[in-house]
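Quick heads-up: structures coming right below.
Just so it is clear, none of the values below were taken in a lab; they were calculated from the coordinates. This is a predicted model, so every value here is computed, not measured. Cβ atoms are built from the backbone, for glycine too; each structure is taken alone.
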Structure I
Amino acid sequence: MMWIYLSVFLIQFIGFLHSAFLIKSERYYDVFGCGTFVLVGLLSLFKNYYYEIEHIGESGYVYGLKRALVVSVFIIVWSGRLLIFLNDRIKKNKKDKRFDKVRNNPKTFFIYWFMQSLWINFTITPLLLVTHQHFSISLSLIDYILILMWSIFFTIESVADGQKTLFLSKPENKDKFINQGLWKKLCRHPNYFSEIMMHWIIYFICFRGFNSHWYQFISLISPSFISFLMLKISTPMMEKIADEKFSGNPQYQTYKKSTYKIIPLIN
């Protein structure tokens, strides 16, 4: 399992060298990040699939592997969609405003790539652990409810990204903020909210299959880190950008007061 963690760091380091010294651009930052998730998910999927075939009929194996297969598919579907979306976005915009002050500073740029390595390794931990143990509790009604919930939040994130892309594609919305669809009815950052919920659901699906309390505890790093990233870094960053851009817009102030920030009914 350790070789996967080390491989993630190596892939991101290669991405950093290519981006910082060859093309001097963040063009492939998200491609390397999301692409690594897809790769890990596929490796886990094939490993569990062939292991299931090899041990078909052995009590405990098939049931345990089905849980790992479900989580593998979730990781592939989630990261694959994100890869396509983010790649299309940067192809259209030519740059990512998150990197405006760092793309020409290799030392700072490296920190971004290192943080991406941590993000990937923390996030895949539940998947690697549930894959590693082989034996697991069979999927139950609660698990199927969790699978349905994950699908709902995945749809919400996809729709939210689509709504914002469509909104920004219209010339008349060039200097406007999005206050329609899920961005109005749910919260100001429905994509981040959905991201948090999807990873907590993945954690609970894995949690219910772990036969080790240590695995249950260690895997908490995944949803906890995602929550911290979304609540304390990504959301404040986007809020600051919007506050500076629309500080003199009374409609924006009304929007902020009338729409939850990221967690509906809480903040």
Structure II
Amino acid sequence: MQDEIIRHRYLLHMQGERLFPEAIDIESIERVLDLGCGSGEWIFSLARRYPRLFICGVDLDRRLLQRAQARRNRAGLHQLEFRHMDFTRPFPLAERSFDYIHMRACARFIAASAWPTLLAECQRVLRPHGWLTLVEIEPCESSSSAFVELRQLFNRCWYRLGHALDESGLSFGVASRLYGMLLATGLGEVAYDVHIADLGRQPQSGLTRKAGMLERSEETITALFLQQCLTEVRLAAPLIVQQGLISPPELTALLEQAERELQAPDLCGWGIIISAYGRRRAE
């Protein structure tokens, strides 16, 4: 759950604290669906700003959903709902039942072959003039050569497993295709916002862990996010080795090198966050 908080706050900070694209008129929205909601960080942030909204979050992870539901109950936010659902399959949701659908940082969980069904289902449950927003981050460059190599190994592995879309591994390949995906789905008013994601060390207060909690410190949210990226590679290590992309000793050495390089005071790097959005046409 702490990792979810880090990712949420990092993305929110890099997007200028915006929870949805500026072009979308939130005042015209009543019912929101969040796909891959996890523990509900985005949902609770939206509910704090717009308490009148009904927001439904869906996810496959029952453990995270239970935490979100408990938090909802403690806060008395009865306009929120959390459901267990595989959103890569046809949705058990009524047609034209939501004004706004949001999905963020879920590409690594979605098989490449599942995107057409997923987007068609989004269009089906959207009301006429309803909006769909897809948000993904793509790390691009870093002064840590080990970090760059590890991300490429991760991307190549996920391509072989049928999730990433860029065989070279230079990118995961989904963020750059979101705009085209929405056009192919038949949505109107398709556009996208691009935000630069800082992947360097900045002398500003951020968040750190203490006794299992996140507290303010001089460690930046970016530094915590980069550590989360390394953890993601560590968890995928057996799959990366299984695909024959690198030997176990080489991977261990690369992870240790990345740990050292990410602590460098002059670390610099950047990525992009793409928020692509489109609107269901009137009928």
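Data for the structure
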quantity: For 2.3 (distance in nm of label points 7 Å out along Cα→Cβ at positions 104 and 168, calculated) the corresponding structure among I, II; calculated: I
quantity: Among I, II, structure where helix-only ellipticity at 222 nm (-39500 (n - 2.57) for each DSSP H run of 4 or more, over all residues; to 500) as derived comes to -12000; calculated: II
